[in-house]
Each structure stands twice: as structure tokens, then as C-alpha cells.
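Just so it is clear, none of the values below were taken in a lab; they were calculated from the coordinates. Note that the structure is a prediction, hence the values are computed from the model and not measured. Cβ atoms are built from the backbone, for glycine too; each structure is taken alone.
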Structure I
Amino acid sequence: MFKPHSTAVIITLAASVALGPLSTDMYLPSLPGLTETFNTSVDRVQITLSVFLYGFAVAQLFYGPLADRFGRKPILLAGLALFTIASFGCAQASSIEELILYRFLQALGACSGPVLGRTMVRDIHGPVNAAKVLSMMGSLMALAPAAAPIIGGYMIVWFEWSSTFIFLTAYALISLLLIAFKVPESLTVENRSSLKPAIIAANFSTLLTHRVYLGYTLCCSFIFAGLFAFLSGAPFVLIDYFKVPAEHSGIFYALASGGFISGTLIAQRIGSRRGINGVLKRGTLVSVTAGFCMLLPALFGIHNLWLTAITQVVYMCGVGMVMPQAMAGALAPFAKMAGTASSLLGFTQSLIAASVGMLVGHYHSGTPTTMATTIALMGLLSLISFRCWVLPAKTPR
């Protein structure tokens, strides 16, 4: 069994948190091809992304309270088992309707990793050190989605689209075994809460009326929605508009992940001096600037592959600075209901991102303009949420 504060536990939890991005990033290069495979439309294929996030959102509302009552580990293992089964189902899908169904079930299992991974970090490292550890986990986690689209791109060339889901099945099974036999339970007996509906409702009510919690949650959710706008629009922008070969499109996702990793490293470096809010001030400004640098040329009909790629890398640097810090800030005050707080944050984040992804697919014009507009708007809303909800409350730096 690993020691709770060991690097091995951080790496293992980061691997479970990565289930979410891996489940989307690895099969992104196959999206345009699925329209031909299943004889369907871009909108229909895009639903396989958005339905994942809707399932991801709803299930999180249940994982948190269950984990606050029964412990993190058994609930996490149940989620990983469901993800493993559903991933195999995705690989066997023979129609777009079957794939949509199994993607929804896959999401119900996948969300256990992010919800309970960050909750266990809060349990083990406390409210002060959690931001630093979450940033470290973000750096580790970003390695997987950086490589995933590249691997996925070549897998669909060498094999077929279903091979990415076979890979996810094996990945989840290995994660399940590691957590089952190597990671200790992080929730102490005295911090376990009741599953009585009245108490759960009271916990959610507390969170929904906590101004700073809502500010951090919206800040995190909007900036993540900008990332998801890129994930939803980029396969069609890169492959269909800019004519990037599917097997090479993963390079651009890897560059974006590199921006995210840079952001988490910057946050770790300046976090001890600037505090959570100091990092968030800078991170939101970075993303807003990058978003509008992508948008303005697009509005004038100037569409350049490398301009789009570079501004997205800078936007992702802001995402890497913002998300771990905002998560830590949101969870910090809630030791006895950290799972519920993490659930509501994840629900809000996924719901907003899924809705944004649907809009990007619906209004896709064949050019990068819709994607760029959405990314810029989400960065701006993240900045507004932080400035208007968190800073006026005069929270500690």
C-alpha cells in the first residue's frame, strides 16, 4: 500500500482524474470519419462528445454525497468498473445511437475519477497545500491528453476508430487495480456525513448560497468551457477546413496540452508568493487576451492555421493557471463535505461545457469563427466571474 503523501498516490490519482480528458481527446481525430462510418451528420457525431459531458455532469451530483458517507475508495472503484464495461461497449457499437448510449454510460463511470481524485487530494493535503498538489497533478494529467490525440490519430490509421476505446478499457482496468490494492482510503471516520436527504439538501443549499464558492466554481467552469469549445470544434476546423491529415491533427492537441502544462508550472512557481487569487488574476487575463487574439482576425475573415494554434496554446496556459487554483479555492472551506462540494463544481463545469459544445457543433460554419468566438467569450466570462464574485468578498490571497 502506498503512503498517503507519496508521489505514487499523486500519480495514481492523476491517472484516474485523466479519465475525463482521455475519454474525449483520444478519439477526437476519428470524429470527421465517424460521419462516414455511421452515415450521419456532424451534429449527430458531435452529440457523442456532449452526451458524455451531460452524463459526466449529472453523475457527479451522486458521487460526492455517496463518497462523503461511505468513503472515497469504494465509490471510486465502482465508477472505474462501470467505465471499463462501457468503454468496451463503445468499441463494439454498430450504430451512432449505440455509440451515444455507451458514451453516456462511459461518462457515468468516468466522472468518479475527477470528483474523487481531487477530493482525496483535499482530504490528504488540506486546504492550503491542495492547490499546489492539484497543480502538480494537472501537470502530470496533461501528459496523457497531450499524447492521446497523437496516439488516437495513428490508431485510426493503423487499425480503426474502435481501437481507441479498447485502449481506454485497458487503461481503466489498470487504474482500478492500482487503486484497489495500492491507494489507501482518505476519508476519516469522524468526517463522514449522513445520506439523509434533508442533510444532503442542506449541504447543497450551503454551497449554492456561498458567494466565494460560486465565484470559484463559475471561474473554473467557464474557462473549461472554452477548452471544450476547442475540443468540439477543432477536429472539423483542423481536418476539414485546414486539411490537416487525421494522423497529424494530434500534434495540435499536444501543443495545447503543452500550454496547459506550462500554466500549471507557472502556478506552482508563483502560487506561494501570490496566493490563489493572485494566480487567478493573471491566468484569467492570459486566457481572455489569447481568446480575443484568436477571435479578431477570424471576424475579418483571416483564418490561419498557426495563428489559431498559437493563440489556443496561450489560452491553455491560462487554463492551466486557473483550473487547479479555482478548484482548491472552492473546496477549501468544506472539510466535512468536500465530496459534495467537488460534485457540484464538477456538475456545473460539465453542464456548461456540454452546452457550449452543443452550440459550437450546431453553429459550426465550416470556418474557425464559431470556435474562436466561443473561446473568447468563455475566457471573458471566467474573468468576470472571478472579478465580480470572488474579489469583492475580500477572500484571503
Structure II
Amino acid sequence: MITGGRLGARAVIVGAGIAGLAAAAALASFFETVEVWDKDELPRGPRPRKGIPQDLQVHILLKGGELGLERLIPGTRAALLQAGATEVRQSRDVSIWERDSWQATRDLGYSQLMMSRPALEFMLRQQVLKLGNVAIRDRSPVEVLPSDADLTVIATGRGDRLLAGIEVPETMLGLEVNYSSARFAKPACFRGEGRFIACIPKPPDDRYGLVCPVENDEWLITLSSRFDNRVPDDLEGFRAYAAALPVPDIAERLREAVPLTPVHRYRIAEARWRHYDRAAGLPPRVLPIGDCISNFNPTFGQGMSVAAGHAVALRDVLAETSDLDAIAAVYLPRAAEVSRQAWSLAAMADLEYPRTVGERPARFEQMVQGSEAMRRAAVMHPEVHLLRFEIGNLLKPDSAVRSGPAARLVVREMARAGR
């Protein structure tokens, strides 16, 4: 399965999460051997592991991320389905209460695959190992950058220490997002239902709820809040919190659902984007990827898909050049553009909460009004609904909202609301 010209004998990836595995797929065609090192003992099945402390919460693979993984390893979608992923049609199998109303339900021509993070990671490890020249070495912590690799990729996540000494310009948002998650067996009346449900009230209401159908006909359910509001981590409190949401759909499913795990509570204090494309001092032939570059409010489900986008950018750059010393100068700006779109979408939502710490862009209120106009237009117009899905799922650039028939419908809605 190895194609293309060789750029080096050995590449090393530090971190065997989604970003590291996607990077391995990107590098496999260009190096004789690719080694993925991770400090964890990696489970021999779809089970949680210590190094992914939030892997029991809902993880959503956006459509752009799914297509990115398919580009890197053809057959990934089929493998996901075989491993039990639930196929959710957009938006016929989706119920999203957003701000003050339900999103429209119509066939957008897309479907998404949903499964738990442990199952996705285990399946992707298997797919990567099939490439033939990739070795995954668990229980192998890396304390210093390897000195004997032709290329090193750092995929150690938001807590990375290997690149901590480098001065890198950063954009940061103080979020204080708190969320609790658990996995449930469905009661008889909901078995076979493959519906994704989200409740996203209008700021400053900071409550948030997700029901994600996963493998084995089970649910992952996440309830979220911000700042001083805490989601309970006991079952009865968890159910009571769901019952207080503006719509009853999540509470109805929780009422008789059987917990398969304890309720786990998590907290994310900040989102951070490290601008390596503007930094000096990055060691030669060392590249960051995934959460090492940008990490987000996890309730938007962008992290895995951005990591896949970074890996696709890396693969494309490797295909364009034979000079490993020139890779960083081309890869880092492309990875930054992948991060930029996801960051701008998430930051727009995060910054609507007055207590979020971060610089609000010029004309922020007008940007909020434009986003609201697009949301309202999407209810009435299928073409706007489709474009909104494609931008949010990283399938089209956010600049697509500024031209074409859908853009004109959004402008019309803004004008109508301004009367």
C-alpha cells in the first residue's frame, strides 16, 4: 500500500491519538518506516485510556474530518461502519434546538458517522497498522525531541511539553466550560433510534445538551455549562439538569436510560491557538499537529476534524517537495488556515458570553447579527441550510457565505430584520 517517492528513512510521531494516527497515515507513503510513540498502554480493544482524560464525553467527527481521514486512508468510512458507527443523515436524523427554535429538518445530501472516541481511535489504529510500514510503540514516553529521525511530528495534545520552551504567539479565550458525560443503554422505546439531539439556548443562557447515538445502539449524553454553573456528576442531578433545559427531548431519553458508566465531570478553562506559522525557533524538521497547534471549546466537536485537516495539509506538502528542511515553511501556514476557520466559528459563539475572556473583533455585534441572519435564513431556505452545514463541518471555506445565491438570501434576511 506504499506509493510515491521516499523523502527519508525514518519518521517519528509523538502521540498516538487521532492527530498522531492521522499524521502516520500522511507520512507513510514518504518514509521507509513511521514510528508512533505514546506513553500510554494502548488498549487492545475500544476502551478508554488514561492519556485521553475526556474520551468518555461526546466526540463528533465533522464531515470534513471524515472526508479527510478517508483521503488519508481510503476505506476508513467502511471500517467505521463495520465497527458499529451510527450513520446520521443531515438533517433528517437531527434535532437541534438553537437559541429559540428548532432547526429545519430536511435532506441535505450528507450523513455523518457517530461513535465513541475509544471505538474511533481503536479502529483508526487498526487502519494505520495495515499500511505496513507504521509501528505503534506504547508505554514509551518521550521526554526530549528525537535526534535520529528524518522528520518528527508532535501530536501530544493541549498539554504538550516538548515544544513548551519555544516562544510562540498565541490567541487565547478564557472559557470556563464545565460538562458532564455518561454512556447509556437505551430503554426499549428508543432502541434503534439513530437521532442526534442538541439543545443550544441563546446566550447568556449557558446550558447545553447533546445526545449522540453510538455503537451497540447506545447513547453518549453530555450536558454542559459555563463559569459558575456546574453540571452535576450524580445520576439524579444529571437527569434534573436535563429536565431544566428549554426542550424536553434529552430529559425524555434520560428518564429510563440505563447508565453504563458513571457520570464523569470535565472542565476546560481556555481555548488556545498557537501561531507556529509566525514563530521563530522551531527545531528543524519538527512539526506540531492537532491540539498542539489549536484546541477549542470541546462542545463544538472540532478537534478531531481539525487534526485530520492538518494531516491532509501535511500529506499534500510532502507530495509537493523533496526538501524536508522546507516542509515547515509551507505546512505551518496551511495548518494555520485549517485552524483559523474552526477557531473563528467557535470563537464567534464563545465570545457572545460576556464573561468569556478574549479580544472581540472589530464590528463584533454586526458579525453576530450576520450569523443570526444566516441561522434564520437557513430555516426558510434549503440552500442556506446546506451552506451553513458545509461551513460548520469544514467542507467549505467561511468566505463562501459572502457570495452566491445563499449569501444574497442572508443579506435579505439581515435587511428584513433591520426594518
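Compare mean count of other Cβ atoms within 10 Å over residues 287-294 across structures I, II and report the one with the greatest value. Largest one: structure II.
A value of 0.85 for FRET efficiency 1/(1 + (r/R0)^6) of positions 55 and 359 (r between Cβ atoms, R0 = 25 Å, to 0.05), calculated from one of I, II, originates in structure I. Volume of the Cα convex hull per residue in Å³, for residues 71-278 alone computed as 157: which structure among I, II? Derived from the structure labelled I. Please state which of the structures I, II yields -10500 when helix-only ellipticity at 222 nm (-39500 (n - 2.57) for each DSSP H run of 4 or more, over all residues; to 500) is computed from it. Only structure II yields this read-out.
21.3, 66 is what came out when Rg and Dmax of the Cα atoms in Å was calculated for one structure; which of I, II is it? Of the options listed, only II reproduces it.
Taking distance in nm of label points 7 Å out along Cα→Cβ at positions 39 and 311 as the measure, the highest value among I, II is held by I. Highest-scoring entry among I, II, by relative contact order in percent (Cα under 8 Å, 6 or more apart), is I.
For which of I, II does mean count of other Cβ atoms within 10 Å over residues 231-238, calculated from the coordinates, equal 25.8? The structure behind it is I. log10 I(q)/I(0) by the Debye sum over Cα atoms at q = 0.15, 0.17, 0.19 Å⁻¹, for residues 183-382 alone was computed and gave -0.91, -1.07, -1.23; which structure, I, II, did it come from? Going through each structure in turn, the value belongs to I.
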